[in-house]
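Following this line, the structures themselves.
Just so it is clear, none of the values below were taken in a lab; they were calculated from the coordinates. The structure presented is a predicted model; accordingly, all values stated were derived computationally and were not measured. Cβ atoms are built from the backbone, for glycine too; each structure is taken alone.
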Structure 1
Amino acid sequence: MNDYKVPVRDMQFVLHELLDYEGHCATLPGGENATRDVIDAVVEEAGKFCENVIAPLNRIGDIQGCTFNNGEVKTPDGFKEAYQQYVDAGWPSMSHDEKYGGQGLPDSLEPIISEMVGTANWSWGMYPGLSHGAMRTLVAHGTEEQKQTYLTKLVEGTWTGTMCLTEPHCGTDLGMLKTKAVPAEDGSYALTGTKIFISAGEHDLAENIVHIVLARLPDAPAGTRGISLFIVPKFVPADDGAGGIKIGERNGVACGSLEHKMGIHGNATCVLNFDGAKGYLIGEPNRGLNCMFTFMNSARLGTALQGLAHAELGFQKSLAYATDRLQMRALSGAKNPDGPADPIIVHPDVRRMLLTQKAFAEGGRMLAYYIAQLVDNDAHGSDDKKAEASELLALLTPIAKAFMTETGFESANLAMQCFGGHGYIAEWGVEQNVRDSRISMLYEGTTGIQALDLLGRKVLQTQGATLRRFTKIVHKFCEANKDNAAMAAYIEPLSALNKEWGDVTMHIGLAAMENPEEVGAASVDYLMYSGYIVLAYFWARAALLANEKQAGEEADFYKAKIKTANFYFARILPRTQSLMATMKSGATNLLDLEADHFQF
């Protein structure tokens with residue numbers, strides 16, 4: 001079923017009412033062009049493309065998948081034509097510098113478009129999505145020559161980008177990678193090695209693919225300190241004779257095979273073999289991992305949007321089904337007396353599942369768009385804004401990536417449960433949503449890796465300073481609204497949890513001084529605990545706005561916001577209590593059993 005509808009009204013609520021997006025854009029270079037009319041027009045036009053062009057391809061991509069023949073990959077029917085429409089409409093260039101062919105609009109518009117594209121067809125959206133990370137990497141670390149050669153083509157959309165990190169023997173532990181880069185006389189490098197799990201690594205959508213590749217120089221030190229970053233194009237660029245760039249000779253990089261996957265069948269996940277491929281150094285030698293973090297952080301935030309996308313799609317599908325599906329009678333009496341049964345939306349447990357999906361989708365949207373504004377401020381704000389945005393991004397990036405993908409997968413599963421046996425049948429698209437969503441908790445570092453990054457590096461290694469940057473924001477909000485009787489149901493638990501967040505952090509930190517394993521033992525629970533509090537803050541802000549407007553023309557919309565906030569605080573936020581207990585239970589119950597005693 002191709003039934004995705006862009007949630008325009010909720011997007012407008014977050015952008016214009018919760019986050020004052022127009023006012024935010026006005027503080028950015030060139031942002032004065034991003035008026036409310038322009039923003040709404042962008043959402044409307046992107047929405048039409050997503051609903052009418054790529055959403056109908058979602059099921060096709062899942063059924064057909066990509067085909068591999070002698071190193072070449074063909075994408076599913078309609079994918080190539082849709083990509084050309086995407087390029088012709090100028091979507092790749094929207095949030096990029098006019099100097100390189102962009103339209104100069106704020107970076108934060110990109111995630112808004114990505115949400116719609118990803119919800120309509122996540123597999124298709126990965127092709128242009130990875131290009132944005134490649135572009136950000138070149139903007140931050142590339143030379144002017146590299147920008148003129150590669151960035152202009154990526155912005156144009158005629159070339160796409162990839163991120164090549166993982167190798168068969170190493171996953172997250174990039175210090176173990178073996179791909180070699182040998183200097184050549186012309187200043188380039190010859191790269192040799194194998195990369196796996198490369199999304200959009202080979203396809204027929206664009207004329208060239210720009211691989212951003214981690215590799216080692218011959219004299220590189222061991223571990224992560226010896227990694228450099230390279231541009232390796234599928235076709236080596238050449239002068240077109242008129243001052244422009246065209247594709248030249250085929251480079252020594254080839255797709256060895258396609259991965260056979262649980263989901264996202266429409267995207268080509270490749271094994272790439274580099275055989276003396278010509279590459280060009282980005283940034284300084286042996287500083288590649290630092291440069292690649294620009295791409296990785298972009299990808300982590302993009303993956304957070306994947307969690308939002310699967311929650312939104314699952315919610316829309318299950319809401320439509322629950323409204324129409326007749327089954328049993330309500331315990332309090334018939335609600336559809338003229339029919340043979342009541343629609344299942346009347347049953348409390350179905351309501352629980354629908355409201356959970358709604359709370360995670362709408363709450364995740366608030367968090368994602370807030371983070372997008374932080375990215376703007378980090379890149380273009382004043383010194384004070386940059387400092388604040390940098391610290392907040394350090395804290396919220398691992399939370400958003402892991403929490404939103406975990407809850408996105410939960411929501412996708414709840415959608416299937418709403419459908420009952422029909423959810424297990426492929427024609428409804430619900431089981432595809434579950435399969436497609438499962439990878440999100442693995443991409444760009446698993447939930448466990450994000451949790452270690454959050455608790456170990458971002459919180460404990462800063463002695464809690466990064467955490468306090470956010471808890472102060474929450475504290476000020478609670479203080480400002482503590483006397484508002486209509487907000488008591490939100491402010492009191494939020495304020496208490498905000499304080500408890502600091503207390504449990506200190507508890508874990510002190511325990512870790514005695515046994516460092518306490519960090520790993522608590523980390524995933526700590527991340528999820530943190531995510532529930534972060535979303536509670538945004539739901540409280542939404543409730544404050546809705547309380548002020550629920551008597552107006554859109555009373556039903558705002559009342560729905562309040563009631564969803566009530567559900568979140570009553571039914572979802574109490575999960576923090578069990579997480580507190582498990583965090584405080586310590587590492588001993590995890591480590592007591594000897595490794596060789598797990599199985600006899």
Structure 2
Amino acid sequence: MSAPVTVPAGAPAVPGAPAPGPISVSATLADVDWASKNYLVVDDFIGIRQLLRESLRNLGAKNIDQASSGGEAMGLLSRIRYDVVLCDYNLGEGKNGQQVLEEARVRNLLLPSSVWLMVSAEKSVESVMGAAEHQPDAYLIKPITEGVLLTRLNRVWHKKQVFRMIDLAYAEKDYLRAAALCDAQIDIDKVHQIELLRMKAKLMLKSGEPDKARLAYERVVQEREYQWARSGLAKIRMANGEFEQARQIFQGVIAENRYYIDAYDQLAAAHQQMGQLDDACNVLERAAKLSPNSVLRQRSLGQVCLKLGNLAMAEKAFRKCIAIGEYSVMKSPDAYLGLARVCGQKNDVKEALALLQTVIKEFAGDDLIALRAKITEGLVYHESGDFRRARKAGDELEVLLNSDPGRPEVAVCLDMAVLLLAVGVKEAPVELLCYVARNNHDNAVLLDEVQRIFDKARMAEEGAAYIRASKKEATDLMNQGVLLWRSGKLQEALEWMRHARKILPNNMRILFNAAQIHLSHMQQSGYDALLSAETAQVLLHIDHIQPGQQRFAQLMEQLARLVPTEQAEA
């Protein structure tokens with residue numbers, strides 16, 4: 001067995017250096033230099049902070065900071081990289097411990113090897129599950145003895161060191177190197193083998209290698225029917241468009257463990273992909289009852305209910321989302337805008353307009369949110385019967401559309417089209433809906449939604465014709481570029497795909513094919529710095545539109561391999 005690898009916490013890997021060897025699993029409490037670590041204790045009661053500080057000092061700790069609130073903790077986490085954080089769940093006014101951990105994760109304020117121990121007197125299912133969703137390394141129930149604290153800290157620390165080099169490679173997005181480190185560690189570490197396979201599967205998905213991820217999950221399932229492994233296999237099915245098969249797996253996982261919350265969220269997503277909004281709503285409602293303190297889940301529930309016309313449940317979800325999101329990094333305008341729509345449909349225009357003023361104030365400086373607020377204002381007026389003000393808002397939006405060639409994200413385009421059609425405008429919303437259809441020509445669920453908008457505007461047949469023409473235009477554009485590529489006319493294919501991207505800048509199939517043609521050109525004709533930069537720009541645009549696409553990581557890896565060694569090192 002190789003000797004333990006010692007690397008300073010947070011130290012980056014040297015580009016081009018060989019992957020370090022696997023970590024020895026023989027370390028004990030005495031092997032850790034606890035005195036050199038940085039500690040943060042977060043609790044709103046000074047007595048508890050002092051008790052935890054003394055327990056850490058008995059371990060040998062010297063560098064111990066304290067925070068009495070979530071805001072104070074975030075300030076310290078922003079400035080200092082801590083090795084160990086002990087954080088209470090309830091912190092009084094402001095952020096709670098769950099929200100501190102959530103923000104620290106989102107903002108990458110923790111080292112890969114950092115240990116986070118959540119401490120709480122809360123024993124309720126919703127509190128424990130809410131904290132667990134953000135994956136603390138341990139959840140300790142008060143009162144805590146010094147022996148329990150030190151035992152759990154040592155156990156978690158030991159485990160984190162096994163994954164330290166893997167996590168560092170992951171943080172640098174070098175997923176293949178991280179996967180190689182997993183393989184090396186699996187060979188010597190039977191204790192953590194299952195968790196290493198779990199990490200490897202995650203890395204394979206990030207690298208655009210779903211088949212290798214599936215093999216890792218299947219290897220785990222052969223040992224034991226872990227729910228996360230089965231869910232992982234279902235997520236791969238989802239990515240392949242096998243929504244019904246994924247649905248069945250997620251339902252099976254929930255049947256065996258009703259507290260496996262991630263399966264609910266994924267099951268709801270599968271139902272939405274199949275256009276089954278009623279089923280998605282039921283699943284999200286069940287999940288929200290089990291773990292109600294997720295901003296994203298409450299927002300999703302509210303949005304699905306609003307589409308279904310279930311105003312009572314939509315209102316409840318959006319109000320909960322606003323309440324729990326007040327101090328959360330996940331706070332977004334969607335809940336305010338959604339609740340304003342609910343108020344408009346309930347004819348409570350005063351509260352709806354107050355919500356719109358709030359969202360503009362809370363998210364000041366964001367032009368897209370100001371645009372969404374204006375659209376929502378028009379919809380509120382229209383749904384409450386004030387057609388004159390609705391038409392005025394529609395006229396303002398039509399002027400904006402005519403003056404700005406750019407188009408917002410899909411959901412905003414759809415809402416704008418709904419308003420403009422409702423107030424009697426035709427040309428501009430039809431153009432918007434065709435734009436959405438052309439840029440998403442292979443998304444059947446979204447095209448069905450576009451058709452429903454046409455249906456509601458009493459343009460069913462016209463709408464179907466517009467959608468068919470839009471799909472044909474996008475398909476023809478893409479196929480011509482692919483045909484040139486397959487015919488060996490790489491330069492012509494390159495120019496054609498630039499033309500296609502200019503016409504349809506957000507069509508995922510066209511963007512992916514354009515990137516692939518760029519790579520093929522360089523593989524055959526040699527590396528080109530300008531073309532490489534253009535390819536990277538295309539891929540980053542893909543990741544901006546739809547983050548987490550498996551093919552994105554795969555193509556980024558291919559691009560990285562084409563960069564000459566001397567340029568990569570520079």
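Given a computed value of 24.2 for mean count of other Cβ atoms within 10 Å over residues 207-214, which structure among 1, 2 does it belong to? Comparing all candidates, it corresponds to 1.
Upon calculation of semi-axes √(5λ) of the Cα gyration tensor in Å, for residues 279-462 alone from the atomic coordinates, which of the structures 1, 2 produces 26, 20, 16? Don't skip to the end; give the middle numbers.
Working: 1: 42, 17, 13; 2: 26, 20, 16.
Structure of origin is 2.
Supply the structure label, taken from 1, 2, corresponding to helix-only ellipticity at 222 nm (-39500 (n - 2.57) for each DSSP H run of 4 or more, over all residues; to 500) with the calculated value -22000.
Values: 1: -17000; 2: -22000.
Going through each structure in turn, the value belongs to 2.
1, 2: which one has Cα extents along the principal axes in Å, as calculated, at 75, 63, 44? Attributed to the structure labelled 2. For which of 1, 2 does relative contact order in percent (Cα under 8 Å, 6 or more apart), calculated from the coordinates, equal 12? Label of the source structure: 1. Can you spot which of 1, 2 the value 2.0 was calculated from, given it is distance in nm of label points 7 Å out along Cα→Cβ at positions 191 and 439? Answer for the origin of the read-out: 1.
To which of 1, 2 does the computed value 4.8 (distance in nm of label points 7 Å out along Cα→Cβ at positions 159 and 359) belong?
Working: 1: 4.8; 2: 4.1.
Checking each candidate, the match is 1.
Comparing FRET efficiency 1/(1 + (r/R0)^6) of positions 111 and 319 (r between Cβ atoms, R0 = 41 Å, to 0.05) across structures 1, 2, the highest figure comes from 1.
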